[in-house]
1. Work out the source of 11.8, 36 here, i.e. which of P, Q gives that when Rg and Dmax of the Cα atoms in Å, for residues 38-109 alone is computed.
2. The value 31 for relative contact order in percent (Cα under 8 Å, 6 or more apart) was derived from one model only; which of P, Q is it?
3. Say we calculate mean projected area of the Cα convex hull in nm², for residues 30-77 alone for every structure; which of P, Q gives the highest result?
4. Of the structures labelled P, Q, one was used to calculate helix-only ellipticity at 222 nm (-39500 (n - 2.57) for each DSSP H run of 4 or more, over all residues; to 500), giving 0. Name it.
5. Taking Rg and Dmax of the Cα atoms in Å from the coordinates of each of P, Q, which one would give 13.3, 39?
Structure P
Amino acid sequence: MANKYQIGDKDTRPWGTWEVLSCGENFCIKKIIVNPQAKLSLQLHHHRSEHWIITKGIASVALGDSILEKKPFEHVYIPQETKHRMTNPGSQPLEFIEVQTGEILDENDIIRFEDIYNRVNQQK
């Protein structure tokens, strides 16, 4: 197993921020904040699954062909190889906890299909 994250890793993206709260050999836990009216890329991962738990705000989650609305204390599971996207339709920041599990945990395991910030695909 390869986990390239370390506790305290963080980054600012066009849509908000993420920070690693905990990690181990085959898991990573991040706190993610999505700015009002912002959205992550429509993406999938080849090497990991994700479990999102909403802690603050209202989320619109694209999962495969479905759009799900989630509120605090609700969650959604994203299987490996499934297209997904998180959107904050609200006027306040959206916060959620992301639990990643898989054989390879790395920011390079992101295949982008759509991105409103014109970022190129990070993996070929």
Structure Q
Amino acid sequence: MALLFCLVLGAVAGLSSGIFGIGGGIIIVPALIAAFGFTQQKANGTSLASLLAPVGIFAVLNYHKSGNIDLRYAGCIALGYLGAAYSGSKFAISVSSEALSRGFGILLIVVGLLMVTGKMG
């Protein structure tokens, strides 16, 4: 049953990733914490591991075919992501799961408020 839930979770995250460009942090991480009692760190790591290989390759191909990708910006973002993700993961595993969860929740609230009020997007 847990594996079926994970398959559905992956499908929901994949669909939201294709539609909104999100999935791992906003869908997979909270679901792993709520459904399986993962710590924030374990949920983060599991989410990243699940996205490592297939990270939207088919969605990227569709966006690229329709001319909706700027490869220069994508490349620059990827370079920034490379070092920052490594540093971020080192930081995340060094702080308490409670502090990390609170920070994540605050981030989601702030981004949600910015989007709802029209100040973002």
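Each value in this text was obtained by applying a stated rule to the coordinates, not by laboratory testing. Computed from a prediction, not measured in an experiment: that's the story for all the values here.
1. P
2. Only structure P yields this read-out.
3. When mean projected area of the Cα convex hull in nm², for residues 30-77 alone is calculated for P, Q, structure Q comes out on top.
4. Label of the source structure: P.
5. Source structure: P.
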